[in-house]
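Student: Please find the structures below.
Any read-out appearing in this document is the output of simple, stated calculations on the displayed coordinates, not a laboratory observation. The model shown is predicted, which means the values in this text are computed figures rather than measured ones. Cβ atoms are built from the backbone, for glycine too; each structure is taken alone.
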Structure P
Amino acid sequence: MRNCRILALLLAAATLGAIALPGCSESQSGVEQTAELVPLENWQSYVIVRPDTSTESVTNVAVALKKSLAEITGTELDLTTDWVKRGEEVPTGTLEILVGQTNRPESLQGLKYHDCIVAYTDGRVVINGGNSEAVASAVDWFIANCLSAGQISVPVEPYVQTGTYPLADMTVAGVPLSDYTINYTLSLTGSSDYAEGLAAWIAEGTGVYNKPSTKDEGNSIRLMADDSVSFMDVSLKSGGGDLTVTVNPSGVGIADAVTLLIERLAAGTSLDSLDETVSMGGENYHVASDADIAEWRKLTDERIETILASPNMEIPENKVVYYVSPNGNDANDGKSPETAWKTLDKVNSASLATGNYVCFERGGLWRGQIQCKQGVTYTAYGEGDKPIICGSPEDGADESKWVETDIPGLWKYTREFGKDVGVVIFNHGEAVGLKCLVKTNADGSMVNQTRNVPYTGLESLTEDLEFYHIGSGALYLVSEENPGKRFNSIEFAWKADCFDGSASDVTIDNFNIKYTGAHGVGFGSCKNLTVTNCEIEWIGGGILSKNESADGTITYTRYGNGVEIYGSCDGYVVEGCYIHDIYDAGITNQLKFTDSSPEKVYNQKNIRYAGNVLENCEWTIEYYLDLNSQENPSTISNFVIEDNYLWYAGGGWCIQRPNKGAAAHIKSWMHLNRATDYSITNNIMVESRDYLIHIWSGLLNADGSESMPAFENNILAENIGGQLGYFGQNDSTKLPFDLNAEDYMDGYGVNNSFYFIEPEEAEE
């Protein structure tokens, strides 16, 4: 876990600067010591005894002593613990070799932390140390010096080796540092681990280890959380025999607080008092102010306005251009605005050639799908709003199209749909339907997966605007009155891509693409797909697959992306687009391999996602090239994600998905992705339901380099207590969004800024 890694760093930092804190081994002390030895009488009758509650380390060295003794002397002694029944006294006069701090009185030597001893007292051999490491050093010395063939020897005088304790005389507010006990509270995340680490560090310096406790007794170093301390601050204050370390409950975390205290104590001089509040943020860490959030939103809204008002592209004079208008006629030649075609059927059936342009009149709306042709550019002409390509087959805002069923408040739409309806959109996004997704259990019982409640039939639909439509057939909707009367617009996003194909050299420019249960732009393997200046909205939710397990359990998987290439690509650009309210990914390049043959190569290269605004997508930008064989050389390369404004991953209507828990702004999954020449730069990422990023790779590149991006000059803003997510090569550690975030980039992150959004400023 990341906390353990931080704790290890904290303990490693205990040897700061000139403070050398050696243990009791000869290698640490650098002094060769000798002792006069005499044979131990009747040694074959001895038993090795360790503490019943010994640490794993002490247990291991006791076992090692038993094995070494048998190998060297030729006699195997029994190994037991010091346990006695309740009410019975500790035995005396027994022949024992005591390893560690047993309950036998001979073990009670009052050793300092790195001191160790080998002694013979009243018939018992004592091998002990102030900590587990010191016990191990004492056992090593005993094995090396006291064991020989057929014989055990013991020192005439106790063999003692002592450590060096540079903080032994240090005081804080007049109290010796060695007298302080660490007091922690269980409600402060990680405080028990860091209390233990701090106690060990103090023991390194003073020689005295005081076990941390949740009880505040005597002189205490108190690890506390209090709202009175601001998010990024740590308060250090001494007085009344206590030293209090206070952080905000949701703030910088106890790791940074303990590290700061260690820095103060490591100076090695007594402190008359401590009374300071220190900001731990550094230049790359900030508490997001209202002004910060307003500025990002202003930049975002200005870009959205620019995208929505993007001008028509300039078409070279020598190109063949076809025009499409709601007022056109399919009998026309389509070669001028005055002789424009009318329908998508005409566009799809036309013999279009590479280099042709198909221009749709602004302000027009076409329902259906465009089958993209090789080398064709699809764009806009005229003035006004972008032309709309709408996946919904019709507007249902008509009272006559709805009939109330026998179940009060449940309405049936009179038209049956031949494709699955993924989502119903009311008044162009003012409200959205809640799709009832039914799971059938092995015993035949059913569950509404979306709301996780039993489903027994249409009477189980009880939430306002909840609807039922699976695959095909009639659509049922809960509404307090006739939906056609209640709303001015009702659109049915059924399962079909608005722009579809696998043709290469296709450009899609200046459209409003909306209301489909599949993908806005959905392509297979291709070259040079460019999507620019488009608004893509309210996409997905249709059923991708029906899944039936061996025991008869039936579930359904929903899907739907804003812009997708599934397969290989060479040249894939999504730039200057506003993409929002998407069930799955806003933009994605992806492929999951099913054929493990090394010769099946699907490279994804020359990809650029830039200058976009994306919000309310489950996965804002998703990518994966999921190889099922490490030998397959397929690679993502020259992949650039830059200058995008990314808001609210997992927000909007995708919250209704039953498999929540993985939303992210950059999403790679835990796949065997291989990537090179990959960068994520100059993006603003604001808030996620789950993670800000999920960037992971299970494969190295051919040259041995990690398949990780250069992650530079990004702004990351998340709610206090939220998750950064995952970032690493073969590292499945989930990372908190805290003041260690930059460290998690493992050398790939440069000049990123981290903003912590306080609860009262967090967006819903």
Structure Q
Amino acid sequence: MLNDTHIPDSAKVDAQTAHTLLQFPKERKSGGMVFPSPVEGQTIHETPPAFVWLPPEEDTAHTVLYRITVWDAADNPVFCKEVYGNTCVPDQLLSAGAYTWDVEAPALGMVRGKEHFIIADDAIPFLRPTVDEVLAGIPCAHPRHLFTKNDIPEIVRTHTRELETLRRNIRRAYDDGLPEHPRFHTGDADALPYREYFGRFRDFCDRNLVACALGYHLLDGAEAEKAGQFAKKLFLCICDWNPLGPCALTGSWGDEIGLSCARCFPAVFDLVYPLLDDKQRSYCANTVAAYAEQCEARLSRLDYLKTPGDSHAGRLPAYLGEAALVLWGEAGQNPDTLRRWLSYALTVYGGPFPFFGTPDGGWAEGTFYSTSYTKWFLPFFSAVARFSGKSLFDRPFYRNFAHFLLHFALPDHEIHPFGDGYWCNPDSPEWPGFFAQNPFHIYAALSGLDEAKVYDRQLSAPKLYQLHLLDVFLPTEAIQTAPQAFHAACVTDADAFPDAGFISLHSCHTNPKTDLHLIARASKFGPGSHRQPDNGSFALFYGGNAFIAPSGYFGRAYGTKHHMQWLNTTKAHNAILIDGVGQSYRDFRHTAKIVSCGIDAKTQKRYAVLDMTASYPMLRTWQRTFSFTDDHTVVIEDTVLSDTAVTVTYPLHMLSEPSAFGQTITLTHGGYTMKIVPDAGCFASLLLSDRYDVDLNEGEPEAFHVTMPKQFHAYYETEQKKEHHLKVTFRICP
């Protein structure tokens, strides 16, 4: 059935006419621009799919009217709609099968060009929730956002361990008291600098404020009343700080404080609502709205639907939607504004989002950021599911994400490559709780994977909740169930996440104490943001101990000289240099792809093949093959071809000091020993080092120097040749 009863004649563009029209852009011009979808030949695992395209440069303000048409395999039009913007999701299911789609901009005389795609037989049916459906389900009473009064008895019954942790959090909040007003913007030499201040502010806002607001409803009697009164006092205290000043989301001093306020204030307002008098409610509601307006302004300035690759901005539509939900029906709030905010949030999360999260369940920004950046929107998703009966969690990424976590976020692994923050764990004093203390919460249940559920139970009640409290007590019965997404029903010893660009090979993942585990990156997401220029790089673990790892840290904070001039270079990773040159952090076109990954049917050996040629414009080819020859041995082979003779540098980075005899490296770490043995003739020299090219604290005030675990580096180097065939064996010794 057609979406529109009449398809305009202009929608029926014949081949001759289409040939004379100008074409939409097909190539992305920055690493933050949306990836068009579906692409030619793509198989889609949800119906209807979200159609996303790169708009012509002439459409600078979303004022161009587009006409999208979808045809079935018999070339019959099955959907046609006119829209503004560069995304469209049909409001009807499309059955499994082959389709063609195209987009026109008649006013510009332009057409995108037809592309073919397939909707899989097992595609998850998901009609997106509408604004009216969500608003119709909002209860009049408070609380209503994270849970309602009717939800509380079941939450209390099923979260006894979590409530004990919450009590410890509340006691910590009382000990901390009220926060100091920010002074980093005043020029006062004695003021706590911005980086140190916002880290402490998270303790007061994301941790203490949220914990006490939750305790008001989830605890009993005097215990609950005391928590609620403290939450009210703390909430009003922070509201008193001008949201347009140093605490702004869009201000001049950084956005981290504003992000915390935008994230926490809607839920806290909803939770402490019964404790506020009319004047206080109006004041707090206006503060919530002020931060929502800043979210909207920033998204508009970024043109987020066209350029969603801003890591901070992906959470903002959720905060915008949450503000709309908690302020709906509140005196003095404009219903049209709230509808606009909610509509935008539903458009983003029902369409091109998540940008860094891909349908295969991978997260392109790496493990550290995946664990937090998949938490920010959970309260909004949960509320939408309860109010509308339609769950955004039914989309493929959310169903598959637990698979990614089970390969890349294992709690017993020493580090978690790739990307910024790979060295951090949940209890890291550098960013406490940012590596989520329980990344499996919600996603374990969505996946149905027993292994993920085990980790969820183990991690659900830490000693103290550090950052992510807003999803701990969400009622889960409203999260709709859907057919298993397209990963296997169990975790395997060889898995690939080709859309995000990661592979994972285990000798035996079910025996973690003796598991030889290799992970590697080869991604269409080039370097930039929190991604290093490290396509082709790998890490190697045994029993969770990191033998081969990335190197470098933030230092004091994101953006230090060490971070930008060491960590964000290929030399700091386990990928090759050509005549001393690696991939460019500034060039998003330095991409790679996974050629194959699996378990050989005859030998049962794990293998993967990656192609990084696009990351090395000076080469004709760089292809890297990983092969497990037994449960203790990995062989890595590289084919490097160039038109001129080049020298290849082969870096390896380690967390323990290696020794060398000839070109054989011996490395003891975590009670085990690894031998690294190149084939004879591969390399001309080997250099061992314990220094970075740029010191960890270079350029930072001495008072804020940091101390991090030492790292070690090995650099093999070849002779100059046009063809290099390199083979290195990595073996855990008995």
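Student: Identify the structure, out of P, Q, from whose coordinates helix-only ellipticity at 222 nm (-39500 (n - 2.57) for each DSSP H run of 4 or more, over all residues; to 500) was calculated to give -8000.
Tutor: So the calculation was done on Q.
Student: While we're here: In terms of FRET efficiency 1/(1 + (r/R0)^6) of positions 528 and 640 (r between Cβ atoms, R0 = 30 Å, to 0.05), which of structures P, Q is highest?
Tutor: The structure with the largest value is P.
Student: Taking mean count of other Cβ atoms within 10 Å over residues 344-351 for each of P, Q, which is largest?
Tutor: Q
Student: For structures P, Q, which has the highest computed value of FRET efficiency 1/(1 + (r/R0)^6) of positions 128 and 448 (r between Cβ atoms, R0 = 30 Å, to 0.05)?
Tutor: Going through P, Q one by one, FRET efficiency 1/(1 + (r/R0)^6) of positions 128 and 448 (r between Cβ atoms, R0 = 30 Å, to 0.05) peaks for structure Q.
Student: 4.1 is what came out when distance in nm of label points 7 Å out along Cα→Cβ at positions 136 and 160 was calculated for one structure; which of P, Q is it?
Tutor: Corresponding structure: Q.
Student: Okay, next question. Using the calculated result 6.2 for distance in nm of label points 7 Å out along Cα→Cβ at positions 184 and 472, pick out the matching structure from P, Q.
Tutor: P
Student: Same structure again: Given 35.2, 117 as the derived value for Rg and Dmax of the Cα atoms in Å, which of the supplied structures P, Q does it correspond to?
Tutor: Checking each candidate, the match is P.
Student: Please state which of the structures P, Q yields 17.6 when mean count of other Cβ atoms within 10 Å over residues 56-63 is computed from it.
Tutor: Matching structure: P.
Student: When you work out mean count of other Cβ atoms within 10 Å over residues 192-199 for each of the structures P, Q, which one comes out largest?
Tutor: Top value of mean count of other Cβ atoms within 10 Å over residues 192-199, among P, Q, belongs to structure P.
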